[in-house]
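Values quoted throughout were computed directly from the atomic coordinates according to the rules given, and no laboratory measurement underlies them. Remember, predicted model here, so these are calculated numbers, not experimental data. Cβ atoms are built from the backbone, for glycine too; each structure is taken alone.
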Structure 1
Amino acid sequence: MSKKILLDKINVPGIKTYEVYRKEGGYASVEKALKKMTPDEVVEEVKNLGLRGRGGAGFPAGMKWSFIDKKSGKPRHLVCNADESEPGTFKDRFLMEYIPHLLIEGMITSSYALGANLSYIYIRGEYMWVYKILERAIAEAKAAGWLGKNILGSGYDLDLYVQIGGGAYICGEETALIESLEGKRGNPRIKPPFPAVSGLWANPTVVNNVETIAAVPWIINNSGADYANIGIGRSTGTKLISASGHIKNPGVYEIELGLSVYEFMNSDEYLGGMSSDRPLKAFVPGGSSVPVLPANLIYKTAAGEDRLMSYESLSDGGFATGSMLGSGGFIVYNDTACIVRNTWNFSRFYHHESCGQCSPCREGTGWLEKVLHRIENGHGREEDIELLWSIQSKIEGNTICPLGDAAAWPVAAAIRHFKDEFEYHIRFPEKIKNRDHFVAEPFEKVKHLVSNVTV
């Protein structure tokens, strides 16, 4: 049984309410931090344990905190990124919906560490019911004296607000989020200056993911050393995984980093194996923006080692043979899935969500969608595969924010590992006109047709 840090109390009846949460030890980290620790000590505790940002990038949270400008004398802010818009990812929503006070507690303790007196939770517009849950939790916390002026008689003040976004994927990028929070269109900013120096209203700002902030109470209540003892190597602690696709037990799981992908996939404690007797074909370990991996690279790395649920193992081999842990959006595909259609579907999303500020992304995502649509609908040309490769290569690394990379990587990986499926779509258009073409005829049964065709 894996150790639970975030979801340990999730099944306690009434844990959503302040009374039950407090009875179960809630807000103890705030008491400890305000009464027994300096802000710098809290920062060092988080910094030394190696907690990595859980939003996708995996940047060390404590190091990010230590960058905040304290010399300018300007007000500082903590912003929680709850704009969970990555397809395949829903773990932040789950945490906020069922144990909201954990996030509120984490926000208070983390704000104290940063010297922030005004902090925000920025939540995606589609999570309106979760917004109401958070608002209720904040009101309860304030009524109990955990927010407002002179918290616990410490002299520390904090106001905390929830801001609803407009439902744009781009606002998950921290500078676009800040722009939106200021009431402007959510376009990413050019960096530098980084938010730690000039963020919200040109004040020093730290932006952290929901899961990252929610881990802080446990760390302060126990110790950074205890947290660092969980996990493997530089992948310390636990991680929330949003699991979906062709599996028996979809849902949100908290795992210790370092668990093998095989155990996570097949044990009854977790996903329980495939949902039917159809074989495993591919998976995406970290949400729609990370490279897809074929069956032969899921349980084992290219070097023949066990693939682990960790930042390092999932990226082993780079994008040639690896992927990324990302946001933990774990999507599993059996042999009925069409990789071309799936890639086109992702491309539609990124084209729609591009802010249009950078021409490689604005134009490139549109062309990726068009060419993939052409192939998927039986109008593909032999040169289209090279065209897709060329387009994605001109997007990656050439945009202000990572959305361009997020649009390019799935296409590149799909071609890298499933090029023969693209060729099949192009050479046998009559076979793929039926949307369920791989249900009756899985690709393994027809792939010989591709190798037999000379062009």
Structure 2
Amino acid sequence: MAYDYDLFVVGGGSGGVRAARFTAPLGFRVGLAEEYRMGGTCVIRGCVPKKLLSYAAHGFEDISDLAGYGYDVTVNGFSWESLIAAKDKDIARLENAYQNTLNSAGVEWFKARARLVDAHTVALRDPETGEERTVTADKILLATGGTPTLPDMPGKNLAITSNEAFHLSDLPERVVVYGGGYIAVEFASIFAGLGAQTHLVYRGEKPLRGFDGDLCQFFYEQLDHHKNLTLHMGESITSLERTAPDGVLNVALSSGGSLQVDQAMFATGRAPNTPAEICLDGQIELTEKGAVKIDEFGQTAVPNVYAIGDVTDRVQLTPVALHEAMAFVKTVFQDTPTSMDHSNIATAVFANPEIAVCGLTEEQAREQGANVDIYRSSFRPMKNTLSGNPGRSFMKLVVDRDSDRILGMHLAGRDSAEIMQGFAVALKMGARKADFDATVGIHPSSAEELVTMRTPV
């Protein structure tokens, strides 16, 4: 049977676009549908705009640091409106770049909401006119990403998520962030850094559950030093209430107390975006968490339908989706079955302080039965000595005593992400502690600490 397309991609995020633009030049007919904006969560309302706001949030701290280096600096003010306008301009530039990339690759793309009619038929509905057309495809790739979730409570409709946070008309003077994951601590750092009186509410003892225990403790202690940030650990939000349309938002806490703020942001989790219309009446199986169930090659229960990225709920990171996309292209269109290796994936949390991790935590290594040596250091980075900035850095290596292989690396402090990217290559290659010891450090630098730690704790 002749199909309109050899491949049709549902979702124009990083993973979907990558799969489409690398398949089309191989001589295949490729179509793609995106109902919102090209670029997906990461580009439009995720990691890219968040990083831009994170840069801005360090501005007051950076200016204050300059005084220690002899600068007489006066801050005339900060404009949230100007920041958001600049952010929006850059996001529009990136969206246009994604569109041009698809055009250059020969991909036919549609601004439309996709619905799977059957295993080879996709219905495309124009979001503006409501008009619908159908196309057929030999292979279909689901790359619909994820979406924020809200806990069920009275007044939950008064809260915003990370989606809306990027489009606030004004910087709230008082804000509460609910959650303890990376999105919560990143936005708490952004709001506090820009001058908002910020409350971070989390039901656990400290944020970033699942990260290395020592790293979490260090991060928690550093967070607690921020002048505009108040931590409420071991607390839950039970309800939201605003007595007037533009009035104070009352946030009720599980302890019986309350907070009065102007804005509440919930960062309490994300769910795979798997609406019924892409699941073929249950033929495409879902996990208990609602993610598309796939095999090691991304194939669903329907043989010609595949899935990559956050909709599969494996590792919810843009670079992972990109790698999964390339594995899909090799498997399906280059006759080279390739599965994604999800081990030793480096990632960063762009909070203040910044965090970067790669590999196993100490707890994970011990649970797996490894005999581990731990190398750990906390210090004040050189840049903070003249400035008087109290911020510190933290570095930790988890080493398998029997093989000398480095199982995990955990960093917090200035430039952690930039430092980690290079070391992540070493960990992926199976670097040993002896390799680190044999490496001459760059002096003076914070990164040299990683190759100079000699004595396990």
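To test your reading of the models, identify which of 1, 2 gives 138 for volume of the Cα convex hull per residue in Å³ when calculated.
Structure of origin is 1.
If distance in nm of label points 7 Å out along Cα→Cβ at positions 297 and 441 comes out at 4.8 when worked out from the coordinates, which of 1, 2 was used?
Working: 1: 2.8; 2: 4.8.
Here the read-out was taken from 2.
Starting from the value 3.2: which structure in 1, 2 was distance in nm of label points 7 Å out along Cα→Cβ at positions 33 and 313 calculated from?
Numbers: 1: 3.2; 2: 2.4.
Traced to structure 1.
In terms of mean count of other Cβ atoms within 10 Å over residues 249-256, which of structures 1, 2 is highest?
Largest calculated value belongs to 1.
Suppose you compute helix-only ellipticity at 222 nm (-39500 (n - 2.57) for each DSSP H run of 4 or more, over all residues; to 500) for every structure in 1, 2: which one lands on -8500? Could you put the intermediate results ahead of the total?
Details: 1: -12500; 2: -8500.
Of the structures listed, the value fits 2.
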